[in-house]
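Pasting the structures here.
Bear in mind these aren't lab numbers, they're just calculated from the coordinates by the rules spelled out. These numbers were taken from a predicted model, which means no experiment stands behind them. Cβ atoms are built from the backbone, for glycine too; each structure is taken alone.
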Structure I
Amino acid sequence: MAMSAVERHHLKKLVKELESHLGRHTELVSVYIPAGYDINKVVAQLSSEQGTATNIKSSATRKNVIDSLERMIQHLRLFNKTPTNGLAVFSGNVAEREGQQDLQVWSVEPPNPLKTRIYRCDKRFVTEPLRDMTETKEIYGLVVMDRREGTIALLKGKSIIPVARSTSNVPGKTRAGGQSAQRFERLREGAAKDFYNRLGEHMKDSFFDMRENLKGILVGGPGPTKNDFVEGNFITNELKQKIITIKDLSYTDDFGLQELVDKSQDVLASEEIAGEKKLVGKFLQSLATNSKMVEYGKAPVLKALELGAIDVLLLSESLDDKELEELEEKAKELGTETQIISTETREGAQLAEMGGIGALLRYELS
């Protein structure tokens, strides 16, 4: 079941809070209990870990670890059984000053089933499994290439899925005896163009039918070859318009795919924000030019929701949690799409200043 916008928002908020804490030693405890795993076994393991913790040399660290485990055990005993999707629990001394104790415990049943069991004491809480769930599973196309080979793949969330490979017949730089330099270079250029055409066809076969759901295409490779490929007439125009970045890489194989994703993190993050900016920009533009196609403020938006007139409900992350949940629940009941808008962009800040609640309408309201 897909995570709702508000669930994603709450999870992001929790992850951000957990990541803001830094232990002085390896004394922050993280426990992930997979869906279907016996919670009583985890309680027994943590009790055993308390005994092991008595061997920690530093008296302050020893006390913090044992106390954190005790808080976690007491918290887990509140559950009769493991929740449907599993449970993530975090406990530790998060006091800002050394020598003080501020023991806190957090727990969350994630919106998607947990598959891994984790117990760890560290300077930071383990948040990666939860953070992975907050990331939107958009689909991007990946192309890494040079004159020798090309690899095409899909990026879904964090998963890289190779879909096609192609090798070229471009001869090496050493020419056979008896060939003139010009003729040899013409052969190389001709073979390169044949390869680019083949790679362009592979892109078409891999991406064209899914172009509506493809957020963008990332291209990379060593040297200038990738630019020659993109700038030439080898890629169909509809796919060429989807290219959002071209990166210099060291590799063209599976390592190249990972390198391309790593080097494109800035672009991928800004793409998510760009989607928000576009949505709120459309709302603000309509407000200025055709105000009957938008609503803002809680009462007018609720009225429009009840009438089934809202196409997209825009909720600022600046709203309190109770209000967010109430409005999204109402929208869900009526089959209306909800988008949580961050305050990181100028447009998002404007929505927050207007009360944090806006809507793009399906039709004009009299």
Structure II
Amino acid sequence: MALTAMQKYELKKFVKELKQYRGRHTELVSVYVPQDYDMNKIINHLSQEQGTASNIKSASTRKNVQDALEKMIQHLKIYKKTPVNGLAVFSGNTSEREGQSDVNVWSIEPPVPLKMRLYRCDKEFVIEHLEDMLEHREIYGLVVMDRRDANIAMLKGKTIVQLLKSHSEVPGKFKAGGQSAQRFARIREGAAKAHYKKVAEHMKDQFLGNKNLKGIIVGGPGPTKYDFVEGGYITQELKDKIIAIKDLSYTGDFGVQELVDKSEDILAKEEIAGEKKIMNKFFEYLSKNTNMVNYGEGEVMQNLQIGAVDTLLLSEDLNEEKIDLFEKEAEKVNTNVEIISTETREGIQLRDIGMVAAILRYEVQRE
């Protein structure tokens, strides 16, 4: 599932807070509860760990670990059942003064399902699994091929997921004895077309109907990839998703990695394309029908509170307190919220006009 702008913002804020804490010893506790897992089993496990912690030699570390576990256990007892996507829980002594105790607990239901179970005491909280979720907003299809082989994979965040490999029956360039050159060329061409059809069918099986698929990148050595893309083999819905075709030196697993490396520019542009689209919509209204948009904290908040805002646009440079305030008001009236980066010209323009803007549900006369 793709993260909404607000889900991404909330998760970023949560991770940022936890990142600032460091334990003097391995006394910060991180627990990941996977979806559908029995919460009582987690609580029982933590109770056992409390007993094990009594063996810790350092008195201060022993106390901090046991206190963190107790705080976490009491927090988990609030939940009657495990949240739909699971739960990530963190607890520890965050006091900056040695010898003082300030044990806190944090928890978050992640925006995508947790598939892993984890318990760890360390000098810092284990947050890389939450950080990974920020990278998995979109999925890109990867197709690497020549006349002999094809690899189909997905790029999820920074992780390449190999899906399948396909091998063609195209014979080598040298014909067997007794075959005419024309007949051999026909055999090779027929086998190549069969290969293309098979790869297109695999693409259909792997990618068609995937709502999180943002684009497909095709690559390979030589002209084969162009023959494949332009030859009418790929269903139109998937062909429309192809955002780049790249020349590669390799096929196979090395080729897939090379394709990702050579597509960094494309992927960076795609990341901000959605932001540019929504901001261009705002500026188009601003030039043609100013009653369908507004900007500035006061005016936008006023329209937000009466339910007139369809899409709320907030610059990432707006301070967290104000983002939280606008988010709460937006939630009351079912308004979409977009956090806009300052990596684009449009995002900089939003920052420069006050960092808050809105596309309205209906025309509102400006005062």
Structure III
Amino acid sequence: MALSLIKFYITKVKPLITKRCVDIKNSLADYWNVSSGDWHWLAESPMPVASLNRHLWRLSVPSFSFHFLLGASSIIATLGMLANSVAVIIGAMIIAPLMGPIIGMAYAIVMGNRRLLRRSSLTILTGVILTIFIAFLSTLVLGLKNISPEISSRANPTLIDLGVALAAGAAGAFANSRRRIADALPGVAISVALVPPLGVVGIGLALGQERLSFGAMLLFITNLTAIIFSGGLVFLLQSYGSIRKATNGLCVSVIILCLLGLPLGLSLRNILIKQYVHDSVTKLIRRRTLTFAARDIREIRILPGDKSLLVELEVAAPLGSITERQVGLVKKFLENELGETIDFKVRIIPVDIFESKSQQQK
């Protein structure tokens, strides 16, 4: 019986299945040939070496136009960060021309073009000094001393910023080597944000906040090194230059990135720990305390201190509804659950409740 079934499958079923598969394959091939048309003229290839060399050379020249646009971008970025306006900062990123000479450096490294490398380095150096000076001067003239979230966020770079810069450098190198996707360059400039960190350096110097300036400069160096490294790799993958010429430059970039990885990794670790503590405290307060479980909690802030953890709570509640004793009990509860010493501060926003009932309810 089994032999009969096998013989039937081999002689009858298998040929039918094979024929059906061949018919489907031929139908799909015919449909593709009819629908696709002759698209070979759309095939895209990298720019010739001579054209790309001229293009990046123009972007790397420290011209008046370059410094004018960079100066305007620095003013816009500084004002946007002082005003805590994301839209204004994005506008500064779009007009900033710093990406050009940085990609020029990546190209010069893989091509072994020392003249272009020197020219790009000089352009970047003068641009960095100009941007920091304008941000410093603008902050002094305005007299504003508040550290907005947009400023403080650029003083604590992490490995996430390194990943963004690597991807942006690859995208920038690829977009510069292809004529038809030059429209992607503004998006690359927005993603990597080169001018705002330099603006924060100037703001920190004007306000006497050396730690702020150091963190922002660390972010800029991270962006600069990552863009040069990933941009150089993309140029190599497109057969520009050679690995022999690019070895020294890429090795220096790798060493710098490894050194930067230590503080960036520690910063990311601190952020993750802070986020974990914030989530834990929030759950404990909202779900496991009778004092605040049903309250209108407006904000919970966690600030790490030298010897203790500062927990600040902002609650909307009627006056007298929360006592000092209750706050003390919640503090002890949090210390027992987290295993850390806590300074607990509760800010109560007075709430008056007025209720007018109908005659029927009375």
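Please compute distance in nm of label points 7 Å out along Cα→Cβ at positions 61 and 317 for structures I, II, III and give me the label with the greatest value. Spell out each step's value before the answer.
Numbers: I: 3.4; II: 4.6; III: 6.9.
For this comparison of distance in nm of label points 7 Å out along Cα→Cβ at positions 61 and 317, the top structure is III.
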* Structure fact -> Ranked by distance in nm of label points 7 Å out along Cα→Cβ at positions 117 and 245, the structure on top of I, II, III with the greatest value is II
